[in-house]
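Asker: Following are the structures in question.
Nothing in this text is a laboratory measurement; each read-out follows from the coordinates by a stated rule. Just so you know, these numbers come straight off a predicted model, no measurement behind them. Cβ atoms are built from the backbone, for glycine too; each structure is taken alone.
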Structure P
Amino acid sequence: MMENKVYDLLGVGIGPFNLGLAALLTDYPEVETVFLDQKPSFDWHPGMLIVGTRLQVPFMADLVTLANPTNKYSFLNYLAEKNRLYPFYFLQRLDIPRREYNDYCQWVANELENCQFGKRVENVEYNESDSNYVVTVKDVNSGNLEELRCKHLVLGAGTTPSMPKSFQGLPKEDVFHTADFLKYQDRCRKAKSITVVGSGQSAAEAFRELLKERMEHKYQLNWITRSRSFLSMEESKLSVEQFSPDYVKYFYKFSQEEKDRIFASQGLLYKGISSHTITDIYNLLYEHSVCGEELNVGLQVLTEVSGVKEKDGKYELQCHQWQQKKDFTHETEVVIVGTGYRPNVPSFMKNLGEHIQWDDKGRYKVEEDYRLTLNVPNEIYVHSGISHSHGVGSTNLGLAVHRNKIIINHLLGKEVFEMHDKNVFQNFDADKFNSINKGILTD
């Protein structure tokens, strides 16, 4: 890297969101960019790249297509480069294997010169004398430090597994998050009993994989959730229109109090289990029950696991069936915790805290065009930790491409990507609905 060089944009973290931004920006060489990640290479949720799992959005929600279908980093061009177009054509599916999506992103990351791995951002400060951000970067392999300067930042630090305190401090090979499932799968195969806690997609996929192998390895398998059932995700075509630019624009206009209330009611848009996963699990349960064999599998709903303690080489879960108001304990050898993820707010952000506006719950205040509300002229764009401001689609891969269009338009100061007011069939805003109908009646 050149000394005294000032980048127009520096990206922290290279997950799908920033990777897509980096790919789209290759069409604008006048913008000097660099994207950094501490990992040695791109790897998307490696602990959950289970054979047979699928991406939950169509392949068109790749890194670039919904912004620019002609961009060379599209999924279809990846297939062409890998000589996989005909196999994909005969597959006749919109969704793709999760492992293939990861391979696609790795292909893009390896092609992009503005993406650098093995580089950890240690600190960021704002230099008022030259109106730049000063970014301290550590080379993970050599330990060497260097300072980079940039006009603007974009945060794509993603999320981290959310592990309740009561499950922390125990042997990691026995009590672990679903994010580490493949890492400890061999441990599961040697266990006499396994319990999965939680009922989201990741928990369901881990349970399904364990259920596939249960007859071979003979372990007792249990699944506990505090939900009233193992609920399927809302996946109807009109329901998923809430993952649209139209809905984001509608949602953003509400007060923060109303946003929090609305978001809390939308769990099944992103927390439930895909219908094909539930179908797979039921089919496996049915097949395991053939010939009157002892199933040795337990599914318990309406039950909260409040804690866990080690006991004689096993783990005792403190359980509460909240509808019956009954407490009980459950003993198991391995515990797999599917309690989701939380936004990763980089530690270096504390040094920028005086320049950032926060709400009363300690969350970023975010402008409609994905900029943090700051008291300095330089921008910080954000990809994660914005569900409170932009709603349920903030982690959606397809909407991330739309977000990158907005960021690039703002960064370049012109509309290089056209923004359309109407992208879905339904209306969310009553005024828009009324104006459309009045226009039809007066024509």
Structure Q
Amino acid sequence: MGGSVFSSGPDPLRTPRMPKDVYFDRKERITSILQDHFKTVETPIEGPEKEDFGDIDIVLHGIKYRNQSREEIIELLESSLSAVRSKVVNHEEISLSVAIPWDIDSDSESTSDGSVQTAIYDGPATPPPPVDYIQVDLRVCDTFHRLEWVLFKHTHGDAWNMIGTTIRPYGLTVDEQALWLRIPEYEHINRKRARIQLATDPCEILDFLNLDSDEFFGGPFRSFHELCEFVALCRMFYVPPLEHASDEAGPPAEEQDRRELKANDRKRMKMRPGFRRWIEEYIPECRREGKYVRRRTNREEIMYECFDRFNVERKYNARKRQLMEEQEADYIWTTLIKGSIPAPPPDNTDTKAQQYRGALVKALKKILLEDDKSYGVVAPNMRNSEGSWDIDRVKAWIEEVKDTVGKIAYDQQYAAYQEKKADQAANKAN
């Protein structure tokens, strides 16, 4: 959170960045306190060359007390750290930020309304300096594997922002749960559904990317450049040539690299200094030195490697077919059926015409997309050998049968309406 959860709003707290000595001291003391209550208390490996820190991230697993409710665990975290304020930041798991005194042994206490109660100042006219606090972000994981994944994903500061932009063009995504393979034809339509889970084991993922897991988990990198050199070993890392390499009037390299970034990455550059250095310093350096300027693989090769290594080809093709069928069905319904039979103008008061169109488009949808035979009209097979609809044949068939289907559907609807009226009249008479 960068220490910003409590620094704004109607009653802000001062949560300045912590110098390294303060950060490591407070982290050690907080860890010691929480180890009395949890079996595992960990912190992601810090990024290199950091001189100060905005907050302290703590990941926990295995509370030592039985039958503790969510509310009781949150209360335990708040009380054990003498939190003066807290904010739940994730309602799906136990994840919250707390503000604690800069001096953990401070006598400051929180009041019932969440405000900070401090001792009354009884001294010279000069007021005391403002009180500083530390933001601690706490996450309690349900399983040890979940704890391992959180540490994996958030270790080395901006490492996964750097790796993520490297593997994204090859159809791969790593989120808060797993490594995924995206289906290119449909990722722009429904990014979440157009992906297939590959792996959740951190070491397996690193090995697939050609990154050494022992080095990754071995501790902090000595320098930011060393971290960049490690990430660049990913076999998908590639420094593209400049569009205007021989044009002195063209934009500088850094501007061209930024232009290729997605909106979320541009936002990260503003919020994440390490990621900004990766884009503005390391990538241009590689280009100047002629490093990683040739692609080592491509998206299609990666896809087939995923099929073989993670055994997902059948699932991939099934999901692709499902998305294709859904997209085609939506096109047939919205464009070929409703689009070819326009609705009456809004000022048209012909109720029969409106009812006729409603019955017709509903019937065509049922016949074509739901294989409904209740109208006495059966659609021929209009799919090719791959299972896709022959759109031209569908258009021609709709044009051919729409008058017949319209009459049948309207007559059925009218008959059902008359039958309903008769039943209502009979019930009323009884």
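Asker: Supply the structure label, taken from P, Q, corresponding to relative contact order in percent (Cα under 8 Å, 6 or more apart) with the calculated value 11. Could you put the intermediate results ahead of the total?
Answerer: On the way: P: 20; Q: 11.
Traced to structure Q.
Asker: Can you spot which of P, Q the value -13500 was calculated from, given it is helix-only ellipticity at 222 nm (-39500 (n - 2.57) for each DSSP H run of 4 or more, over all residues; to 500)? Intermediate values should be presented prior to the final figure.
Answerer: Numbers: P: -8500; Q: -13500.
Comparing all candidates, it corresponds to Q.
Asker: Another one. Matching task: 10.5 is the computed value of mean count of other Cβ atoms within 10 Å over residues 66-73. Pick the structure from P, Q. Numbers along the way, then the final one.
Answerer: Numbers: P: 16.9; Q: 10.5.
Label of the originating structure: Q.
Asker: Turning to a different aspect of this structure: Kirkwood radius over Cα pairs in Å was computed and gave 24.1; which structure, P, Q, did it come from?
Answerer: Values: P: 24.1; Q: 27.5.
It was calculated from structure P.
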